[in-house]
Structure I
Amino acid sequence: MDRTEIVGHLRTALSAVLNRPLDELAPELSLFDDLALDSTSVIELLMSLEDTVGLEIDPDELGPEVFRTVGTLTDYVEAGFRAGIQAGISGKAAV
């Protein structure tokens, strides 16, 4: 999965969590300040991403820096896919 596809999945998941359409997601958008995510919506977002992109995400292993911006979250998901591919994992990639 390339970065453009990941951002598309993020846009879909964020739109569902926020109950509003998001036309464009700039990498520098703050998830909390610009998009108004809160702790509950972060959990919903993670569950949605697990379902749509096939990553197994352990919220206890995530630091706050992952959720700073759209770009940092995209980096995290992209790294999860790279790690899964390098490890030769088929199916879900663990992050």
Structure II
Amino acid sequence: MVSNVEYHAGLGLSDHIIIICNLQVSSKNQNKAEPRFRYHKGDYKKMNQNLLEMDWETDLNALTAEDAWTFFSSMLNDQMMKYIPKSALSKDKRRSI
């Protein structure tokens, strides 16, 4: 919500005006720490091995481009969930706005 809007003449020779106002904003989930991937801790050798063992040609052959992308991204996401650990941000490390 914007309140107490004031405008003043520009600084110096500027023809731009200065606007001063109060802006009240709120944010959802202010105290909720969301889990994040810890990419530096991932087991990429196992992930790569599993992806190489898939028969991509057979799996993707009959699919449309969109279905193939959905299938691929799902397989990659499954591997990420399995081999890349997650951690939650602590309140102290969150950026404040």
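The table for this structure:
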read-out	value
Computed 12, 21, 18, 16, 14, 13, 6, 0 for P(r) over Cα pairs in 10 Å bins from 0, in percent - originating structure among I, II	II
Ranking I, II by distance in nm of label points 7 Å out along Cα→Cβ at positions 24 and 72, the structure that comes out highest	II
Test item: helix-only ellipticity at 222 nm (-39500 (n - 2.57) for each DSSP H run of 4 or more, over all residues; to 500) calculated as -10500, pick one of I, II	II
Among I, II, structure where distance in nm of label points 7 Å out along Cα→Cβ at positions 16 and 48 as derived comes to 0.7	I
For 0.25 (FRET efficiency 1/(1 + (r/R0)^6) of positions 8 and 40 (r between Cβ atoms, R0 = 41 Å, to 0.05), calculated) the corresponding structure among I, II	II
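Read-outs: derived from the displayed coordinates by stated rules, not from any lab. Everything numeric here is computed off the predicted structure, so don't read it as measured data. Cβ atoms are built from the backbone, for glycine too; each structure is taken alone.
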